[in-house]
Structure I
Amino acid sequence: MNWMQPNVVQAATARLAVSALLAVILAMPAKAGDRALIDYVGFSEDFRYFAFEEFGIQDGSGFAYSNLYVVDLRTDSWVVGTPVRVQAESEETSLSAVRAQVADQAASHIEGFSIDVPIEIAALIGDGVPDSEAKALSFGAPGYLPGTVAGDYTLELSTFPATATSPCAEWFSVAPLGYQLTITDSGSTRLIYRDQNLPRSRGCPTEYRIHSVVMPFQGAILSNAVAIVSVYPGGFEGPDRRFLAVPLGL
């Protein structure tokens with residue numbers, strides 16, 4: 001029987017190990033940008049105001065951040081003094097600490113607008129749903145019995161080239177996108193929202209996705225509903241994910 005020399009065996013083993021490692025790395029999804037998460041704070045007692053928080057770890061710096069928004073659903077605008085934004089100045093500051101700071105700074109807004117009504121998630125396209133473009137979502141108001149809903153609505157989202165305040169071509173070599181949201185009820189479709197010129201706060205979006213539809217507890221009707229749209233502006237290492245709240249009752 002012929003035996004391989006020890007150094008030959010070691011070299012062959014090393015090559016196999018490297019090949020296996022490369023296969024694992026290539027199979028892993030690329031990490032670029034940061035994907036903010038969302039926490040629904042709630043609605044005001046009169047269902048006029050809606051608050052939510054987006055938070056995560058910033059790409060590039062690795063610093064934690066949190067932004068808390070209070071939206072006037074009648075005017076489709078942020079209330080004065082919001083969003084409340086906090087970003088850590090080092091990696092030593094934890095995400096939980098940053099979120100606690102935002103909650104503390106936003107407390108006067110939450111209390112002042114009586115935002116203490118929990119939300120109901122009428123429909124959701126989770127981040128782990130495969131092969132979903134998230135451009136349409138059917139929903140109704142949650143009923144008491146399992147599987148029962150009131151109403152039969154379909155949200156549809158489309159995108160188009162838009163004009164941004166930011167120099168997107170210079171910064172990211174991309175043409176920014178705006179979005180349009182429509183809702184269909186019993187065969188009748190109406191426009192919910194359509195971008196004109198993009199606000200500076202939007203940055204340079206390259207994609208939009210429907211995330212969810214939420215309603216206030218014990219006020220779950222379409223006129224009180226809010227659509228949550230994921231927006232992906234350019235970031236330091238790639239597109240970042242942020243959120244937009246769109247009132248459906250206007």
Structure II
Amino acid sequence: MSDSQIPFDKFTRNSPVVFFTGAGISAESGLATFRDPHGHWSKYDPMKLASADGFRQDPELVLEWYAARRKQAAAAKPNAGHRAITKFQKLFPNSAVITQNVDGLHARAGNDPVWELHGNIHRQKCFSCGSAADSGRDVSLRMNYCDCGGLLRPDVVWFGESLPLEVLNHAFDATSRCEIFFSIGTSTQIYPAAQLPYEAQNRGAFVIEINPETTPFSSQADLSLRAKSGIALSKMYEEFHAALL
């Protein structure tokens with residue numbers, strides 16, 4: 001990576017910045033991804049474990065699987081990539097994180113604001129009325145119930161469900177206004193989220209992709225790096241810091 005590849009002179013500390021992240025950044029904290037050859041969907045049927053129909057057919061199985069994932073997420077720690085974003089957000093106060101991850105690691109690293117496109121595995125909502133569950137409820141219990149009598153489910157987006165409109169609107173609004181857009185550890189294959197880096201570039205943002213693997217967006221990015229986020233973001237932060245301060 002060379003300083004000359006980034007037009008530092010075009011940016012100031014007031015430049016709006018977006019960090020768009022996918023499963024790759026969580027993988028650096030030891031959490032399994034879903035679509036790689038050894039990921040969750042190579043071992044489990046997603047329609048049984050991550051769909052409304054699957055939940056109706058066997059809620060105990062679904063809740064047991066999510067309890068195990070929640071335990072793994074709680075045990076994981078934010079990594080160098082998350083921590084670098086925290087430093088970036090201090091350098092660029094007008095910045096936001098948009099994530100496809102549900103593990104809560106961004107918030108634990110101090111990233112703020114964080115727009116969670118696919119929800120958060122540590123929250124629950126009612127399967128019947130959709131109300132958010134009281135945050136004081138014991139999420140370790142397999143079968144929890146809403147005040148309406150409905151069974152509580154993980155507050156995550158399942159197959160066949162739409163992304164939360166308010167969060168999606170925030171994501172596209174931030175993307176449309178940003179001057180620098182980081183696409184980090186995401187395959188850019190699942191829409192509508194995959195549209196974000198294209199939208200940013202169409203609006204004139206400088207788009208930086210960080211991913212160990214090539215993605216459909218790699219050839220279009222202004223700068224595409226085959227690297228882990230912890231390494232690339234940490235080095236890039238030092239470059240931006242030196243250029244802007």
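Bear in mind that the values in this text are calculations on the coordinates, not laboratory data. Keep in mind that what you see is a predicted model, and the values were worked out from it rather than measured. Cβ atoms are built from the backbone, for glycine too; each structure is taken alone.
Structure notes:
- Value -6000, calculated as helix-only ellipticity at 222 nm (-39500 (n - 2.57) for each DSSP H run of 4 or more, over all residues; to 500), assigned to which of I, II: I
- Computing Cα extents along the principal axes in Å across structures I, II gives 84, 45, 41 for structure I.
- For Rg and Dmax of the Cα atoms in Å, for residues 171-234 alone computed as 10.9, 29, the structure of I, II it came from: II
- Ranked by distance in nm of label points 7 Å out along Cα→Cβ at positions 99 and 187, structures I, II are led by I, which has the greatest value.
- Across the set I, II, relative contact order in percent (Cα under 8 Å, 6 or more apart) reaches its highest value in structure II.
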